[in-house]
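Structures follow.
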Structure P
């Protein structure tokens, strides 16, 4: 061993270290009273904060998992460092010179001869950043500089994000790092070099624009590389492979620059690429981050929850930006599946022109990027609308299938107030009654609970009102008038089509009335009733004719033309309002920019129907 750090130096490191500052690099802390701080534990998943920090005593403890210690122990656990590596990290941060003891003799040592693996890998990446950023200024890097310039990034932006260039050489970086004292194994382990077929070591990245990927503390742990040349047969983007310090499922590009604003604003914007992060930050959206070569997942959620202080009282926001194409919709629905893992509200922001933030900034400037985020909509609304768009909602069966597909999504929402709201919103999309949607959501939740959360179910279709619903009652009253008072009902009854009836047996009786010659030509009495019964095509309709012929009308005294008019208006009002709901549902699904003519035609039809509905409402109220 190279020796141990002197005890008095370790004590000085503890004394000079602010534990709150160290932990705040990873966890957002808020006051817990009495001078203590609290946050979400980084060592286990939890909904409410049980991780406590005492700055006065420079210690931390989690009441949830029982872990605790000082700043050294936190770094050891959070970043998987050895004791010596953690002390050296804190000493460097505090500007302290450590001394080491070897063979019981004390002597000042500027550096340990052998550092821990993590420090060596981080140091190798730091040296690689210096090399690559210097290369960006060379003649061979002109395509890389043009790529950045074409996307609106000047030299200052490139320097801010450490952009670099991997030159056209097989082992230029490898030779450079070997000369700096890094071993063959260290370069392979770091993912900076790889063995060639010949057995020699060559650079992993070549002829590519590079972005350094940093962890929460700001250390470079990997690179993202973009193809620039047509004869490069590699993938468009190439990332550092999995290494002891680079785990792509935990890494978020831009997190080092965004973390302070994320904690301050209580908001994070998740974009899809490196240039999107740069564009957002430069446009005034400093909370943007991106995944690195993998889909957004549970480990990323854990990182963001700790920065957001994401507990059950939180008002924080997680905003995803996706293209509006099919791939973007698929990604959004995948993100929605993780919605329940956040306590924060999740949103989606989609550009009207399906442009990502970088393209949007180039086309319309910085304000357009800020407006994109400001126009965010709840993730659940977007997910419901995307799922509903797969079905033909102009027909009842399509609406029922869409309800079957979307009710489980609403059932996932944990807060009751949100469920009630989105039941109404989904009803608007589908042109159904909110109560129908609510029943479907409850049924979905019950089925999922009984099957352990993995139910595939078919919800009951409700295509007609029940026999005791207001609509069915007014349909019965209209048919009773036709059978019992044909001379009085006459043309007013015949003018209302069978399509205004919803209950199937009522529809059958209405058809039989027409088949028997219509009410206007009927004289009434037993002959008329028998004619209608004989025209019925099924036994249920025949039986109903017998009932309606003797069932009392719902009026005190004798019926008159005014009562017939009110009844027929109420009958039509029910069907007209149903058509209005369906039309509003269709209008919600039409893009007014891409389908302007269809949108305005539907909107004009809606205005006409609503005017008709108002007239029927007045007539039904007796205002003749």
Structure Q
């Protein structure tokens, strides 16, 4: 560009000029002199303009009004000390060097601009060291993310407590190679006004005691995705001013840090994506202790935390909570039923959990927006209420209809939930009392009806006859932990190969669980019904291996009914169901339907990547 390039428009009061990606090879030193009112200049992506050419071009701006300049993605690698010399008399406030390959120390480069500079960005460069010997009294935003810094730059004079950036408010050091974070007096003296600090995506292994406690204005802290083995001190997050905390790292927060938030009581937004809550005993109690201090919390994110429970009573200490994110966990519809959400809660996200049905007893009424995307919905009569609710509340359901599909039964698997409809008559058969009245008038029909009922309830009758006989001979149900077996396995003989080759090696040999198998552990010569009932009462949990062969077997139906009664009498967590294959609709009897409705089920897969998740979930369900 020649010196007269802008001569024809020099009479205009031009304040903004964008020359991005203009294939400029050279700029005359007097070119911009024709634009004395220019305040904004963008020369980004002109990769032929190296630093010396730019330095020359700045001559024409020496007496101008320039306030912001953008020099991003220009392949700049070195900035010499006098790079901005011609701009020292301007009021330049904002400079952007993003997406270059700068490796030189940038401290001296900014010296000519020190009196007016407010914001500077070197995002996505190759800078490994930053040192200063100038005071920048107006500097407020310093961005150094995606570089190669090995430590936090020293914003104080060497061996002095005098800061070079007394008004710095935003410091972004994310995505570097920093491994050590010093705190305490260093931060207090050198960053006295810092409000937003970004340290995420670094190699930090330890965050020490009180590393932010002496930053009186800090309101935002990002420490997510640090070293995989990062550790925190119990008092690492002590801060009376902190309001926004993003700390997504895969460490066990309950192992050492149950008082982590005791001195961070002014938090408004807390993001713990990926953090693990692992504790063998008193899990809810310890979680309650962890979250109880957060009385001012407005948003809580627990995405990918593998939680299957949460101390719902803690919400009574969070009267301002408006958004709760629980995506990619292990929550089912029973959690919704127990959820005592505060009146302030307006948004709840439960994507990719284990929710199979929604009814009037477990849907949060005061929620403005709810997300249930990618849950394994059981498209049966139990879902009719939810489908009708959606008709008048679809705007409250995030992602509807594209992200909602049926998981079972087989004929609906993978189909859009929006296409699922059942008539009233198909889900509300004729009242049995009406049938009984009709049967009184028609004796033959009455006899047939009674016979049908007796046949249908034959397993219940056998079960209660067994209990009566057992009571007469002094039988008592084992209590507490006095069980002979960890798990009673109900399966069909056709599935014996899977039990022997897949399940026994994993549960007995690796997890050391004691299984009760009818092929191996039933007493010879004893009635089958007695063997089944005795074994179930002597087992802590019942595991049903569900297949089409199982669904067709009379004895397996009896075992299903027994398991269902056990679940009703002793709680829903006593029965675990593994779906070995897709169950045909014709084999889906009432007992199986009720069992799948009330019990969390796990589906077997032959995919290698998914098998480990299957065994992890199965072992967790058995041991809890």
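Since every read-out is calculated from the coordinates, none of them should be taken as a lab result. The model shown is predicted, which means the values in this text are computed figures rather than measured ones. Cβ atoms are built from the backbone, for glycine too; each structure is taken alone.
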Given structures P, Q, which gives the highest value for distance in nm of label points 7 Å out along Cα→Cβ at positions 152 and 168?
P
Entry that produces 1.14 once Rg/Rh (Cα atoms, Kirkwood Rh) is calculated, selected from P, Q
Q
Given a value of 10.3 for distance in nm of label points 7 Å out along Cα→Cβ at positions 88 and 560, point me to the structure among P, Q it was derived from.
P
Read-out Rg and Dmax of the Cα atoms in Å, for residues 128-495 alone, computed value 29.3, 105, structure in P, Q
Q
Given that helix-only ellipticity at 222 nm (-39500 (n - 2.57) for each DSSP H run of 4 or more, over all residues; to 500), derived from a single structure, equals -16000, which label among P, Q identifies that structure?
P
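Consider the structures P, Q: one of them gives 5 for relative contact order in percent (Cα under 8 Å, 6 or more apart) as calculated from the coordinates. Say which. Don't jump to the answer; show the numbers that get you there.
Numbers: P: 8; Q: 5.
Traced to structure Q.
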Using distance in nm of label points 7 Å out along Cα→Cβ at positions 288 and 600 for the comparison, can you identify which of P, Q gives the largest number?
P
